[in-house]
Each structure stands twice: as structure tokens, then as C-alpha cells.
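Got some structures for you, see below.
The numbers here are math on the coordinates, done by the rules we state, and not lab data. Model, not experiment: these values are computed from the prediction. Cβ atoms are built from the backbone, for glycine too; each structure is taken alone.
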Structure P
Amino acid sequence: MKKYLKKLYESQTLTKAEARQVLLLISEGKANPAEMASLLTVYLMRPISVEELGGYRDVLLELCLPVDIDQDTIDVCGTGGDSKNTFNISTLSALVAAACGVKVAKHGNYGVSSVSGSSNVLEHLGYKFTNNTDALRKQLDDHNICFMHAPLFHPALKHVAPVRKEMGVKTFFNMLGPLVNPARTSHKMVGVYNLELARVYHYLLQSENQSYCIVHSLDGYDEISGTSDFKVYTQKGEQIVSPASHDLKGITEESLFGGDTVAEAAKIFIDILVNKGTREQAEVLALNSAYAINCYTGKPISECLAEAKEAIISKKVQKLFTNLVNNQ
């Protein structure tokens, strides 16, 4: 491990093969906490390269417990790490997409640099995590969605988990999360916390045979926040989009607040599901959901947006989530 750290300290980047070896050493328990913290700190001080991210990703996919879904699915998730503490937009967007007929295999985890990650809220609301493929397939067949709690599928990361928790900041494992879904989804809707990472994702994913949509709001959110213009990358190219072009106006940082505790985050989550959230919450959720639906179906964004709004207003999303939790 020390020879790879030395190379990184000298401002060099790792090759894909070297990155693979680093993560293999971590997965085998051959790196001590100080070495792991040191590695994580490197990527807080400079961007990760495409080769490095690709190498780390490949190892985690090789070592994970696979989920054989055998049908087209989409993952709807954010990297986290934007320090914005918004409500759980990607998790709710995944549910909206599912309510609109999209097959969603969502990968998630507890919050590390935020108060409440997707797993925190889902667990609080009674969803039981499993790595049983048959159970996950059944949820997907019955409800169009299943949730995969990352620690149940990535035993290779058990050694670094305590270090990440103690550091309490975003690390390159935030970057890896959306890339290492054990179901190997055919489609990806990913929010990232800066443009550099968006470009790395774009370079990595455009060489692979899958549909993807990467979004980043230019004022720093890892989702479409509505508080600024946002950048969208797909296999067809990239563009800057104004929220106003989708009639999204007057969204403030305060209107996206996700709560100070898991319980508060869960209450906001349920309020939105039962259509008692604010206008701003509903509109931001609908727009994020629309881009996920578009990524999966190819329908025009305007049509996807109308579908998403109808699913929220009619409480179709709430009914889906209630049935999912009650019929596990």
C-alpha cells in the first residue's frame, strides 16, 4: 500500500491496474486505518482520474454480491457530498419513476457527509433491507422498485467503513456508489456534486452500452435543485438547462431543507408522499423524476414531467411505497 501512497503523494495518478490493486488490498484488510484515511484525503485535494475511478469501480463490481435481475432497470441516485442537506430527492424520484411504470433497482447507503442518506430514511420508515435476489426480484415485479443497501452487497468495503464514518466528509467512495450497483442496471440517472466529477462520469459511461443521465446544478447541488441552471450529460452530449424552461421558479435553498435528524427527514419524506409538502418540494421532485423517466423511456421531458406530477398529486407514489413496505 505504501508504494501506491508514495506515488500519490508525488502528485502522480494511478493506472487502472494500480487502482485495482489498491482497492484489493483494502478489501483484504491489508491496509491500516491511517493508510486508508491518507488515501481518501488525496482525493479531497485533487480530482480523481477516469483511470482511477474505473479501476476502483471494476474491483467493487467483481467482489460484490451480484443481483441477477434479468430485465432493464434504472438506478436513480446521487453521489452525496454536496453538503446541502436537501430532502431525499433521489429516493423520492426513484419512487415516482416506479409509480410511472419504470423498473427501478436503487442502490443506496446511510448518510456519511449528510444527516440522512436514503438507507436512513427507508429503514426509519420500515423498509427491511435484504440481499436475497428472489425477494428483490419479487419487489421489482410487484412494485416496479427494489432498494439495495450497499453494505449488504459490498463486503469488500467493511474495513474502510469505520474510517469513512470517522472522517465524516465526502470521499471517493461517494463517487463510486452510483457506479457499483450490484444489479448492474442498464440505465443510470446520477446526480454529482461538481462539474469535474460529472465530466469523469461522462467519459467513463459514454464508452459503455447503457443509457445515462448525469446532472449537476451549477450552484453545487448533486441533483436538479431548481436554484440555478443545471448541466445535463447523456450519451448524446451535454447541455445547460434553465429551471425556468420547465416553469420552475422561486426555488430557494431553504425550501429544499431535509431536516436536522433522520426523524425529521422521514417526516418530510412522508409529507411529500401524501401531497402535503410545499409547492417547491413537489416541483423539484417532479423535475428530477422526469429526467429519470426520460432516461429510461426516451419520452420527451415535457411528457415525463406531466406523468411525474400526476403520480405525485394523485398519491399514486404514496400508495406504491405503502404497499412496498407492507408486503415485504
Structure Q
Amino acid sequence: MASMIVLHSESYDAPYNLALEEYFLQYLSGKIKYILFLWQNDNAVIIGRNQNAKNECSFEAMKRHGARLVRRNTGGGAVFHDKGNLNFSIICPKEDYDIKRSAGIIKRAVLLSGIEAEYSGRNDLLVNGSKFSGNAFLTKDAVGLHHGTILVDTDIEIMAEVLKAPKEKMEPKGINSVKSRVTNLSAICPSVTVEEISRNIVREFVEEYEHDTFQFISGNQILSVVENEKLKTIADDWNMGENFNYTHIKKRSFSWGICEVRILETEGIIRRNCIYTDSLFPKEIEKIEKKLNGLSREFLRQKNTIEKLCREINGESSVLKDIFTLINDMH
């Protein structure tokens, strides 16, 4: 098999496409060096790995517009997919994994259609100050994943109905709605199409990683590189979160994202906890959740405890310290 492949799904089924992406990350990345996966979904809301769906979307509006709810395996915020949105997934070895490098592929791809974009904030691509692409990232073993959305001709009216706009995220930026924050590429260049942007991305992907040849696989041909049993075992078991009567809930906005911590505490001991966030650091969140259970909040408040726990977890230090501090501020 070639060391570079481009896969294009002809299915619009969101759970299936996300399962394919996870399969490529888990099983195909060890055999193929560079992978580009392009795909579209019917109406769907895709929430980040650590988000609480109830806080991110309107179930009533989703039902009205036939939008499915799917959880992805990366951090970041909720996004709306329809056939006017193009999704891309870039998987490559860690030695070549550079977020700005892969974001550059998308920037140059839209520039080929006469649209000048910029990379801004923690995970956005903008045109004329408005977001047209949200991005998220994940590293696993020896590979990295960068995936994102590209709003080509998405129904922004429906997007605004199904996605809730967190005050903590919008107000500091002077934004009062989802609609005012995003734009379609077709609003800049009316003739642009999903097919055109797809072709541009393939061209820039191949050029970026300097490959003269690559294998293009689409539609049902994708199943020729997939082991069905392994694909079936990738279960879509991410739902809206467990419903427990948590004793303490605290929410705060940080520079790295919004965070809501819920803990169930009895006899001074944390028995269960859940951390919801649109942070781009899902591994850190998992580690904190595991570390917290069985600890007392009195222990967390002791001098140097937070620093010690941060060293043990060995993650993004600012994120860890902020979350532990948030827990200590609970009453």
C-alpha cells in the first residue's frame, strides 16, 4: 500500500464517518505514513470529548431539523455539520505533526479559490474576521490527528438554532450570537463549492508532504482497507453524560477554554467527579478525573498539593492548576 493515501467518504452518516476516522487513526496510521480523510455529514451536532451536550445544543431544535448528536474523540467545542460543510482529517507521524503546518494546508487550499484566510485564537481559521473553520487535535502513540470543519455553504440559520452560545465564550469577545461569529466561504466567493475546496486540499496536502504519488480511495472502496470486525468494535458509546446528584458544581472561563467541574462528595471524600470543558487538552482532563476520586478537598487545599499533583499527572501545567484551583474554590 502507498505511503500516502487520500480517502473520500461518500456516506453522510456522522457516526459512521467518525468511526472510520478513529479506525484510520488506530489501525491504518501504523501502515501508512500520511492520511487525508475528507467527509461530509447530514445534519448533526458534533460535541467535544469532554462536553456536556445539555449545555451545548438544543435538543428540540435538533429534533426539528433531524440533526443527530455525536461525540468525537478530541477536545474543543460543539460544531454543526450539514452537506454544506466539508470535514477534513490529517493523520501523520509525530515527527511531521505540526498544527500550523497542517492549518497551512487549509489556508492555501482556500487561497486557491481566491479567499485569504488567517489562523487565529486557539483553534480557528478566519476570513475577514469571521470563523469558517474550527479545528481540534489529538496525539496517540506515534501519530497525530488534526481535524476540522470548513463552512462552504452551511445553513447558518439552522446552526444558530441547534447550537447554544455560552455566555462565557461570547461576551468577552463582544459576540452576541453564533450567527455573528461565523461565515461561509460562499459568502466571500459565491462560486466556490465543496468539491473545489476538496480538490484544493488534496493538492496542498500532497505538496506539503512532498509526495509525487498517492493512492486515492473513495466510497465503498474504503472498505477494502478496513477490517470490518475492528470497525464494528469502535463503539459510539459517548452520550450526554451520567446523571448523578453532584454535591458541588463550579464553572469558570479560562484562557484555554470553559470548564465546569462536578463532584459528588461524602464524608469529605470525592467519590465521583465529572469535568466538562471545550479545552483542547482531553488527556489532561481524563487524568484529573482519575486522580480526584478518593481524595479529600482538605488534602487538595494543603500547601504544595496542587504542584505535586500536577507533576504526577505530567500534563499542560496551566490547565491542571486552573482546574485544581477551581475545585478548591467550591463551597
Structure R
Amino acid sequence: MPLDFIICPRSEKLAAALQTKIDQKTKPLGALGQLEALALQIGACQNSLTPSLNKPCIIIFAGDHGIVESGVSAYPQAVTAQMVANFLAGGAAISVFAKQHKLELLIVDAGVNADLAGLQGLIDAKIGKGTRNFLSQPAMTADDCKKALQASAALVLQQYNNGCNCIGLGEMGIGNTSSAALLIHCLTAIPLAQCVGRGTGLNDDQLQNKLTVLQQALNQHKGITGPLDILATFGGFEMAMMVGAYLKAAELGMLIMVDGFIAGAALLVACKLYPQVLDYCVFSHVSGEQGHQALLNQFNARALLNLDLRLGEGSGIALAYPLLQSAVAFLNEMATFAEAGVDS
């Protein structure tokens, strides 16, 4: 499944000038801590000493997972469609947070196992009505996986053409922590037991069943090593779309806001294909889901927040976004020692 993205490494031409600009602000060196590194990253991504955040948006991709029929989730598959309706009605956490911080919110049907044609405002990019149960067969075909990548790339390009230069990706899909755990395990050296968490709130017996089912699935699909093959075997349509969206956003030089565990698993696939994608990524938070901190370590990433979130939906992105605004604001508006007449 060849891909034709062209992702250039982040420009470091202005890195020294950006650091000098940061150091000249009226503060001790390094006194704004992680915010300084964030400002430098945003400036370097945009190749600008005066970066800006234009028309920021969050895209939520929703899809169902056939593995749910094997008892890996505390919630039924029908909740995916119900939550999509809740997003569109403005009743979900991400709906509230996006409105609070003036973030455009787009909801995409990547592969929900329901007919959602009547929902106003929904973007229909459905690949199929949910993936197959990967306990017995690959979750999706290679062709469907490619279609998902291409569909999301087109959506990101549309946002870019509308003036957006800062994008976040969220997800909704009952059962997708199972897919994420397998993607992370297969693409890293992290043991499966350390990747499998309680998801939507499994008790101890349910958690053990989830681990058993996922180990059986691994045994069923031995010898799969390619990132896209692993994605097609164990992933979801919404996760495949996130991969395509990450790659297209990086190709376009957009700043990418990364959410939690599921979003991180999709990013892992993307960066195994194109490592340069990480140059454009800001990690919003450390999820409360087991395995996320270990995944962040794989990226050598430091998240902005640690609030024990495990909701998904892009909720961590919306909460962290004001920190990006503050980083840009101090870089562009804070006085230098010379301007303020303060001794340095």
C-alpha cells in the first residue's frame, strides 16, 4: 500500500533567532519553562519569528470495532452512534470545551455501525459499518485502509485551504482501546500487558478477559510487521483516518495537537511511516489510560498537561490549546529588556 506524502523536517533556520528572541524577554532565562520550548517549536514549524494560530480546529473521527463482540468493552457498540449525535447536539465534553476556546469542531463518520445520514452537520466519510472482529480475521482490507487514509487527508487539505494552520484530531469508537493496545505493542517493545488498560471502565475480570482476547488475536495474526499491515489487521476506520490526517497535516506544515492514548497509537503508525511527522506535533496531555506514558516515552515527548483524562474525543487538545495561545502571545507581545528599559 504505497503512500506518497512528502513531509519535510521542521525548519531549524530560525531556531537560534527564536531562542534569542525568547531569551531577550523581560524574564530570567528559562523562567517560562515548557512554554518557551513550545513557542520555539511553533515558530520553527511555521518558519516565522512571529507565528500565529489561525482558524484552529479539531476533527473527531468516529468508527466501530468488530472486536467488541468478544467482550472487551464495558459499553455496547451502539454508544458510538449515540455519542456522535451528542457531539453534534453540543452536549459532549469536547463540544463544551471547543465552544469555550473557540475551536471549530468537525465530526466525521469514518465507519460507525449505524445509518447516520439524518444527522445534520455530520461529515459522511463512512468506509463501512464498523470493522470486522480481528479475533478471527483482519479488521479491514488493505484497500479500505487506504481509502480511510485518503479520505482524511482530503479533509485536512480542505481545512488548510480554508486558512487553518493548527489542527487537532479526536476519536470516538467503542472498543478502540483494544485496537490501540495492539498497535502500540506490535510497533514497540512494550509488553502487551502494559498496553492494555481499563478503557471505558472494565472491572478486574473484564480486564483479564480483554487481555486474553487480545493475546489470542496476536496469536491468530503472527508475522505481521509492516505499520500499515498492523493498522489494517488490528485498527479501526477512525484510527486509519487519524493516520492519514496526521500525515497530510505534517506535509502541509500545520501544527498538530495530539490527544491521548488512541490518538497516540494512530500517531505511532504515522511516525513509523514518516518519522518527520513528530516535528509538527504538540502533545496535549498524559492520559490516565495505562500505557500512554510509555508511548510518550517512545516519542521522547513531554505532554503539556497531566489531568488523568481518559475520555478521548480530543478533550485534552481543547484543554491544552490556551497554552499554545499563551506561547504565541508571549513570543509576539512580551517586551524585551531593551524595550522595557529593564536591566538584563
Problem set entry | For 20.5, 65 (Rg and Dmax of the Cα atoms in Å, calculated) the corresponding structure among P, Q, R | Q
For this session: Name the one structure among P, Q, R that FRET efficiency 1/(1 + (r/R0)^6) of positions 104 and 304 (r between Cβ atoms, R0 = 25 Å, to 0.05) of 0.75 was derived from.
Result: R
